[in-house]
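Structures for review follow.
Rule-based calculations on the coordinates, nothing more; no lab input. Just so it is clear, the structure is predicted and the values come from calculations on it, not from any experiment. Cβ atoms are built from the backbone, for glycine too; each structure is taken alone.
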Structure I
Amino acid sequence: MATLSTADIFNGIFEDTPKFFHYERDVLEIVCSLHRLKNDMSITHSIMELPESIDYSIITDQDRELAEKIRRYFQNTFTLRRLQNRFMSPWMRTVEEILSSEKQISSDKLKVAVKLPIHYKENLIVDEVVKTHQSLPESKNNKLDSVDESVRFVKHYKRNTIKNRSDVFFFEDSKNRLIKVEVKNGDVSLPLWKHFVGTSETIKIKGSLIVKKQPGHLFSLYELTNDYEIS
């Protein structure tokens, strides 16, 4: 039977131990500035792993203001969830730790930090949408339903994270309920769905729907499956 040397044991320990990065400025301010300069996720992550190479002069008042808005938004959201005794996911707890440690971050939390401006913008759009529409009764088993009617475009946002590159569209039916359509980057149907962005015209959808809870909200909506026809 193979045995581990002392060196092997210590190497394994150190590989699993997160490394801490220390910065001269607020982590969120740096991330916001890198996003503003159009860096993608992988480049932003690489830059954040080299604190000594960061040019802190790139941070503007706009970046500082956005960082403060992001911090306040998530802190308020999590405080409300705790007051309502709602579930706090591991992701939410990680974000709380990031927000409380302004000038340092561990390597295992860096991927979450570089995505926060994206999550913030997405959340603002979703918050606005669910606030003005009727929630469906909650379904614990992803209840199947169907649609065969004309719906109207409501909102659109683009997801652009390392693991998920897609476009998300929201439509409303005649009863003010939401139908969510998520189309992966490169899907041949994407140009067709984009045609309806910003228009007031209706689209006829016939197909299968799944009742799903909108993550982060006490709100359920329809999600369109791949079994559909539009006209």
Structure II
Amino acid sequence: MVFNSPSSVLQTAVLIIYLAVGLIIGYMIKAFAMEAAGFIESCVLSLCLLKRHYRALGRLYPHLNRQKSFLRRFSYIRRRCIFPYPIIHERKAYYKQLYHIIKQHSDFAVKDLPISKGPFSYCKRLIKVSSPELWEESIQLEAEVRMLGSLFLASFTSLFIALVAAQISQKFIFLKIAFIALSLSILLGIAFSRRRRNEARYTYLNTLLIGGKQKQALSQKATV
């Protein structure tokens, strides 16, 4: 890389420093990075759904139509857009089957178990104790999601820092940094959201496979 002037060297150094600071902060708060990244994702998903599919949501959730305040409607939908995305799965036929599999395996209904996130938490543990191959696939996908979540939060933090610096210093270089950070945030956010939705889908799919395998084994045992 050829630099035409000392100012270009300084601008490049500032760019690298601010991106590095954003990455460092993102990794420093990785203890709650997934919650923070998930919160941002759920807010964006809720806004998109309310804007594009409000009537369809009103038919699926009649309670939504009784909410006069936009903030209440937004909060109602956002809670269903949080991982593991009940708004995607709870109306599907296979979701009821998951409850049946858990009931058969534990002798308890999902609501009586000391777990959160509906059937998802139990499904993860059922995969762990039932199939090492599927569990390896599950933890690999989870690791990818966590990495993307940390990078997404780091880029989002870089965007925030650059905007604050641009407001304080009134220098154009920080707007360039903000544009780069915004582009990275969008790309990483999309990748993070897609992989995390796949994590929920594959967890439920693997649970259905385990349930089908157990059902087949029981039927074969009954015929012997």
Identify which of structures I, II gives the largest calculated value of mean count of other Cβ atoms within 10 Å over residues 76-83.
-> II
Computing relative contact order in percent (Cα under 8 Å, 6 or more apart) for each of I, II, the value 29 comes from structure II
Structure from which 72 was derived, percent of Cα pairs over 17 Å apart, for residues 68-187 alone, options I, II = II
One of I, II was used to calculate distance in nm of label points 7 Å out along Cα→Cβ at positions 36 and 156, yielding 2.7; that structure is I
If we compute mean count of other Cβ atoms within 10 Å over residues 60-67 for structures I, II, which one ends up with the highest value?
-> I
Assign the value -28000, calculated as helix-only ellipticity at 222 nm (-39500 (n - 2.57) for each DSSP H run of 4 or more, over all residues; to 500), to the correct structure from I, II.
-> II
Parent structure of the calculated result 1.32, given that Cα Rg over 2.2 N^0.38 Å is the read-out and I, II the choices | II
